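Only the coordinates and a few stated rules stand behind these numbers; no lab work does. Just so it is clear, the model here is predicted, and its values are computed rather than measured. Cβ atoms are built from the backbone, for glycine too; each structure is taken alone.
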Structure 1
Amino acid sequence: MKEEDAIEKGIDIEALKAEQKKLAKKISLKDVFNFGNATRFAAIHTETLQQTKEIIAAIVVLDENLELIEEKYVIRPIKFPYIPGYRAYRELPSMVVVYNKLEERPDVVFIGAHGIAHPRGLGLASHFGISIDKPTIGIAKKILMGEEKDGKIILNKKTVAQAIITKQGAKPLYVSPGHMISLKTTLEVTKKCIKEPHKLPEPMVLARKIVERVKEELGKK
């Protein structure tokens, strides 16, 4: 849905923009601790069930050897339309609920979305990081805003993301800090979590598999 269509349906887009700008000021791009000592790596993957108008949100936590130690998922009704730049208002509630189901708290969470590489500096990865008060990393396959120069994504004269090749012959991933982590460390942690032959960080790979498994199980009912 486009912004103008959302406005016609009574959604206060300007209020959402103002909230995003306000929350963006709370983002920290400093490493909250030495991520070289991180031992718990998580990821959340969400998908929409079109037939039932619900969202599946799955989360996994992996150890320092990238082995699965915990997984959870939830299925919740959709209460907000998809509007580019405002994904958090659609998906964030489900993401927070599934995160709070964890027994093992991760050191960092990967989100398949942008962090600060966003028109108002608050992509889904950043919005989620602020919501749970944890370090987050945004991983995207396309640029939402900005200009690419030598692999760096520049927005408002600031480097907000970096393009990296994680698999030979594959298109780049665009990695941006979400919250409580620097861009430099974001890249280091992302590379650390790549496991051949996958392009995406391993926590994201496994979170996607859970969603696919649940969708298959639902299809058999």
Structure 2
Amino acid sequence: MKSYGQFCPLAQATQLLCERWTLLIARELLAGSSRFGELQKGVPLMSPTLLSARLKTMLKSGIIKIEGEKGHYDYSLTPAGQELRPIVELLGAWGHRWKRSSLDSADLDAGLLMWDMRRSVDPAVFPTHRIVIEFQYDDAPKGARNWWLVCENNEIDLCLTDNGYEIDNVIKCSLKTMTAVWICEYGFNDAVKRGDIKVMGNPEISKKLQDWLRCSPLAKLGSLEKLPELTWRSST
């Protein structure tokens, strides 16, 4: 880690936190990921070797702690790491307002999208018996075109292979369209009305999909009319 050579607290913080991938790892931990494999799903372009190196740096810096045995480690944020929440949220909200993705192919990732959606869906919208929603993205890379979200007993599971369960609904659209819905470009029901998203299957479940598939928390925060104000003020 290269030092800025400054005692300023901002310099000390940014030389640690602004190292590539570090804040995204913090984002994943804040979102509830705790296993190495779960963290990988949130940063799929990051090599396992680099992820391991960043975790070691965060551990040494007191941002995270590790419990368990080798091969079964659980990673979690320390109080210092938990205090990163407003930083991550406000930075994400700022990005939604001022540096929003153009959603070209380089920014689209079916795995990351479905992983984000999986941990944000509201299982309470549906009954406790098994509900299976299949997503079809014909424009996604081969091997990432079909996904299944399984809701049962208020638990959500994400599958990339068909488990043979009876499918209640099929959602068919482009990967770009679903990503746009996820980052609050427009609502799910609006996309259905325009024909950008096709929903087939149980009509009663279809009516509830807007409430079940909640949008990105960071994008939702960025969509607020006014962001929370920081307490820091200039002395001038």
Structure 3
Amino acid sequence: MALFQNRREAGRALAERLLPSRAADSDTVVFALPRGGVPVGYEVARALHAPLDVFLVRKLGMPGEEELALGAIASGGVRVLNRDLIDYLHISEDLLEEVTAREQRELETRERLYREGREPLSPRDRTVILVDDGLATGASMLAAARALRPQGVRKITVAVPVAARQTCNSIRTEVDEIVCAATPHPFGAVGIWYEDFSQTTDEEVRTLLEEARQQMTSDPPVPQPANF
């Protein structure tokens, strides 16, 4: 049933879908959603010869059932809520604010951990490819896209190896382009489409970001076609 061996392989497969129309776009930047999106984004950025950075998003998980996403928050103070689920579960505003405050603290902690004092890459006047390892509800990706839009981006592309078809369709209206390499039905959960879906560690995120920075420093520029 699995489509991919692991996230790195999924990233290479996704890059093949993205490469033909973007190889010559020198203004592209890849923003990966940590943690699982970073190994995918690393392979995409390497194939496109584009810089890689993280874009911090935290899921607002239901206390006691963290996989149930009440919504998500992103850098820039954006919060996206799954109101249908919140109403169905009778979640109080006090509990929602408590969960939001907890995840905001975690978001700020991880931002310091991953960036290690470096400034985030600017998305202004650039094509931003937002990458994750898959989309189930899409709350985290939606929060990221909405947080990026006011920052003067030229174009937002969401790119994932696997996603629920309905989620791809719903996010399509919020971004300029969405690339879902596979949309199996029924979907189930992101993890079932990977043979190895073990948790990406903070150390792996930091290592991949550092490797990506070194590659951008050492790699020669991609030759552009001549205009006659």
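Brief remarks follow.
- Computed over structures 1, 2, 3, mean count of other Cβ atoms within 10 Å over residues 56-63 reaches its largest value in 1.
- At a computed 26 (relative contact order in percent (Cα under 8 Å, 6 or more apart)), which of 1, 2, 3: 3
- Parent structure of the calculated result 24, 23, 16, given that semi-axes √(5λ) of the Cα gyration tensor in Å is the read-out and 1, 2, 3 the choices: 1
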